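Please treat every number below as a calculation from the coordinates, not as lab data. Quick caveat, the model's predicted, so the values are computed rather than measured. Cβ atoms are built from the backbone, for glycine too; each structure is taken alone.
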Structure I
């Protein structure tokens with residue numbers, strides 16, 4: 001039977017190594033240059049990473065600013081129209097035109113919001129606590145308890161995110177007669 005082969009000894013780092021290594025000056029200088037090159041590469045990579053991170057953050061901020069500006073443009077147009085309607089309302093004989101102008105502004109604002117991706121929260125039928133907020137209850141025997149009777153404020157959602165809940169008045173059964 002033969003003896004098992006032993007792997008060559010590998011140098012294990014020791015806390016206090018007393019081993020001395022001899023390297024010629026040219027090899028030492030070459031290793032020193034190589035270490036300096038790696039250090040510079042590492043520093044350049046870190047700086048490049050920092051620059052990319054800063055650029056991406058700046059681009060994200062700019063994209064957000066552009067999105068808000070794009071969304072506000074139709075609102076500002078309708079604010080101008082509302083100002084003109086209010087100025088026209090100063091003349092009492094112009095009330096019908098004023099009412100028509102305000103209706104048009106309301107419809108334009110609604111269209112602008114929908115065009116930006118917002119959608120109205122449906123507010124008919126039965127109360128849904130996920131998208132409706134009850135602001136009052138009203139006695140009504142003709143409908144089921146919790147049925148929405150009136151919408152005080154329209155609710156809006158952007159994609160799957162609820163922007164604001166609809167404020168509603170819901171039905172409750174009449175109080176029993178004493």
Structure II
């Protein structure tokens with residue numbers, strides 16, 4: 001597994017070792033021991049989530065204020081622009097973002113630690129996204145920050161207006177959101 005650090009401390013891009021042959025290919029999409037040894041993160045994943053999004057769907061910026069979740073995100077079909085946003089007020093990187101294209105073809109994964117918001121945009125067609133979380137989902141602690149907040153300034157690779165949920169369209173700005181200390 002190849003690990004790449006990003007401009008946000010703790011946010012990592014993982015690329016599995018792929019074994020191709022005449023039949024196709026094989027790779028481990030997750031191995032707890034290899035993940036821990038490569039990243040230094042001892043994550044206890046408790047829930048797997050999967051979403052299907054049509055082209056130009058934008059989901060996020062989501063986070064769980066109480067019982068925050070770490071997320072290991074990958075794409076099983078299609079491609080997305082995946083984003084992590086530092087939502088820790090005490091962080092020197094507060095409000096900064098990192099984005100990377102994840103696809104079924106490049107097999108990259110993004111590790112989004114607790115304390116960060118997560119969002120993604122489906123690029124060019126439908127995308128199936130699978131992500132492991134380190135904490136269960138609790139609706140009463142679920143929060144969002146406006147995906148288009150200029151204070152964050154995410155450079156979304158949009159082709160037209162994105163398709164967003166009512167929740168995401170009405171999300172507060174970074175300045176008004178409940179955030180991590």
Problem set entry | Among I, II, structure where mean projected area of the Cα convex hull in nm², for residues 19-58 alone as derived comes to 3.7 | I
Exercise. Out of I, II, which one gives 1.7 for distance in nm of label points 7 Å out along Cα→Cβ at positions 51 and 139 as computed from the coordinates?
Worked result: II
For this session: Assuming -1500 is helix-only ellipticity at 222 nm (-39500 (n - 2.57) for each DSSP H run of 4 or more, over all residues; to 500) as calculated from a single structure, say which of I, II it is.
Result: II
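Just checking, which of I, II has the largest value of relative contact order in percent (Cα under 8 Å, 6 or more apart)? Spell out each step's value before the answer.
On the way: I: 15; II: 29.
Greatest value across I, II: structure II.
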For this session: For FRET efficiency 1/(1 + (r/R0)^6) of positions 27 and 75 (r between Cβ atoms, R0 = 30 Å, to 0.05), find whichever of I, II sits highest and give me its label.
Result: II
For this session: Could you figure out which one of I, II the value 75, 32, 12 for semi-axes √(5λ) of the Cα gyration tensor in Å was computed from?
Result: I
